[in-house]
Structure formats: C-alpha cells, structure tokens
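Derivation of every value follows stated rules applied to the coordinates shown; laboratory data play no part. Keep in mind it's a predicted model, so treat the numbers as computed, not measured. Cβ atoms are built from the backbone, for glycine too; each structure is taken alone.
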Structure P
C-alpha cells in the first residue's frame, strides 16, 4: 500500500495550503474472504508425479494421506486480495475524508472569523477613544510643560524651552499610529472575506498591528493611553492565537 503515498500527498497539496496533517490508513481483510481456501491442483499433480517417481526408485508403494498433501507448502491457498480494488477504494474514502475535513474547517473558520471581527471592532473603539481624548491630553501636557518653562525661565534660554515644548508635543502625537492601526484593521477585515488561503497574510497583519500598539505604548504620556495600549496588545495576541487555526 506504500505506493499510494504519492497520490495521497498530491490530494493533500491540492486541497490544503497550510498546516500539518497526519494520515493513518488501516486495511483489514474481509473475514469471510480470508477463510476461503482453494487447492493448488497443479502443485498437487506435481507432488503426485514426484511421489510415483520416488516409489518407483525405491520399489515401494507406500501411499500418502490427503491431509499430508494439504500440509505441503503452497498446496492450500487463501483467496487472493484484489489490491487494485482496495487501492481504488482507499483513494475514494480518502477523498471523502478530505471533504469532511474541509466542511469542518469551514464551520470552524466561520466561528473564528466572528471572534476576530469582535476583537477588530474593539480595536476600532479604542482608537476612536484615544483620538477623542488627544486634544485634552495634549492641552494638559502643554500646560504642564508651560508651567515648567515659566519656573525655569531664569535658568534656560527661551529658544531651548520652546524647542522642548515642540519636541514633547511631537512625541505625544500618536495620530499617525492610530491611522495605521485603523488601516491594518480594515485590511484584516477585507482579508477575512477572501476565499483563498489567508493564514500567512493574517500573520503578517498581526505583526503590523502589534508594532503600532508597541509604538503607541512607548509614546504614551497619559495613564489612560498606556492602559488602552495594553488592552490593544491583549486583543492582538488573542487574534494571533486564533489565526494559527486559519489556513
């Protein structure tokens, strides 16, 4: 049955693009068929002729019992198995197993898609929350820095103080990261609707989402933004785990 392996591998390659599959093929001969015996008449005839020659040479006429003849290797044979038919049936059953597996994976894929879309929806909510709070956060940071500038006017050059203000505001500006997050979310949503293999593409998008979440976290100058960045990373990791089950 080993010569079936190339055909089985070919079927798998045509139907699955990702993942590891272990296949077990067991063959059990039909009990009734395995108990059907037939006599090799040609061999029995040859044995009879050989016995007559031996008897003639020895000058003896000792007879041999039928039971002893049946014990001779090759005289009693079991019915031959039609392996061509067995292999054809094995390929047919293998195709049925593939179709059942695909149906099961489609059902699982629908459930996974709902889970991922829920996480994506929450990410959109978070980015909207952060964006709505940004003006207040920036105003608070500007006020704090302005107070520091006022307190340090006697010690620092005015140009340097204004430069520090600009740098801090630039560091706190996360609009670009929020835009990229929403772009990646839209791309994940679009990819989920495709019918071909999307697992590797989704893996890449999860890496991009995680990169933006890390950048957002490093830029956070407000505790609320820091906490939402942590929630973002948790949501992305949950999606990444689910995506490992998507082809």
Structure Q
C-alpha cells in the first residue's frame, strides 16, 4: 500500500465527498488549500455529465473554493476525448443527452450530427422522447458504434433516488440489441483520461470517493491507491469488505491524518 505522503496526484469524486447537495462538508476550503500548498495536482471526476465544468466551478466558488474548469472532468468529457482519440477529430457523433454533453463533444473536435454518424453516445436526457430513442436506436442498428458515458442506475436528489443514465442507456441497448462501450466509473477508462490530463503516474495517484462500486472499483482497476470517505453512499463494512486502502469518516478526517505526515 502506498503511503499518503508519497501521493502526488488525486482523482476526487464530488457529491458525497466534497459536499452534499449545496452544503459543503467540513474543512472543504482547508482541504483545497492543503492540496495547493503541497502541491498535489488533482482532477474532480464525476459521472454526472449534466453540468458543464464551468457550472461545477461556480458551485464550488459559492462554497468558498476556487478551481479552474480544467480541473474538472465529467464522464461526458472523458467519452468525447476517447472518441476523438480512437476515431479522430471531425468524427460525426449523434448525442442522446443533455446540452452539456453536446458541448463536451464539440470541445473535443467532434461534429454533432443526426445522420451518417460513426458514433452514438448515450447518456442522461431529462427531456427524453420516443422520437429521440427511435433515432438513436436506428443509427446504432445502421452500424454506428455505441458508447455510454456511464451506467449509473440512479442519481441522488432532494426527492430521493431518481432514474439515472443507466436507465436511458438500457432503452437504447434493448431497442438496438447492442451493448455499449462504457467510459465512466467504474470503468478504468475515465481514470486513465484523468491521469493523462495530469501527466500523472498511477503509482503515486490516489482516488477519493464515497462509493465502493464506482469510485473504489474504478480506481483499483486503474491501478490507483483507493481512499474511501464515509460521508456519502458506502458504509465502513462495505469499504472494508472491498479492501479499500484507506478509510476515513470524511475529508476533514483525511486531512487531519495527512497534515500529521
């Protein structure tokens, strides 16, 4: 197990780790100040591609934390970058998803299209219609490659758990008869994109998350040190059963330990 003192890079989940909803978790600003001072280079990585990096930076700014949009990576961005690397900039892509996902595709140099496409990307669409499902399905059946940003079945909200990206992707999968290539957590691909963006070595990189089944599993698959905080989804028993490298109550607990090293 790699000692925390040797960690030079972090891949950090957000909701349940840095904040819950609109409430920052204890010592949030201190945690970022610690990373800047050490310095530890980081990426805030989330499966939620329904917001832009700028929107995430604005959310954290309201909590007193200043970051750059370049320090945020959502699963839609990771998917766009992978497609651009595999098929080339200028590839025609059909997006089944939100405007933030469309923006990520364009920023990666991909061309948004509704016909003659090489790739269909499935994600969360809060304005889904039968016609949207039909169009995406037809394109996949016609031979387009099928990618999904993630397969999260639900997303947390003030109303409780709501249908997630996995529900949307399942419609396309059932209707097309094709399984998607998945990029987001717990697949290692998203972690690899984050590592590449930082020029980081997996041997000195850790992932911090609150979910064993996505953050910890994906981090392990990518060869990273795993740090689970108990301020979100997973319990201590789940983290211990999985064999997480480090377990802390929250980032304040983690920071208190790290500051002593």
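Please compute distance in nm of label points 7 Å out along Cα→Cβ at positions 25 and 73 for structures P, Q and give me the label with the greatest value. Structure P gives the largest value of distance in nm of label points 7 Å out along Cα→Cβ at positions 25 and 73 among P, Q. If FRET efficiency 1/(1 + (r/R0)^6) of positions 113 and 145 (r between Cβ atoms, R0 = 25 Å, to 0.05) computes to 0.95, which of P, Q did it come from? Label of the source structure: Q. A value of -25500 for helix-only ellipticity at 222 nm (-39500 (n - 2.57) for each DSSP H run of 4 or more, over all residues; to 500), calculated from one of P, Q, originates in structure P. Of the structures labelled P, Q, one was used to calculate distance in nm of label points 7 Å out along Cα→Cβ at positions 57 and 217, giving 9.2. Name it. Source structure for this number: P.
To test your reading of the models, identify which of P, Q gives 1.8 for distance in nm of label points 7 Å out along Cα→Cβ at positions 65 and 233 when calculated. The correct label is Q. Mean projected area of the Cα convex hull in nm² computed as 24.8: which structure among P, Q? This value belongs to structure P.
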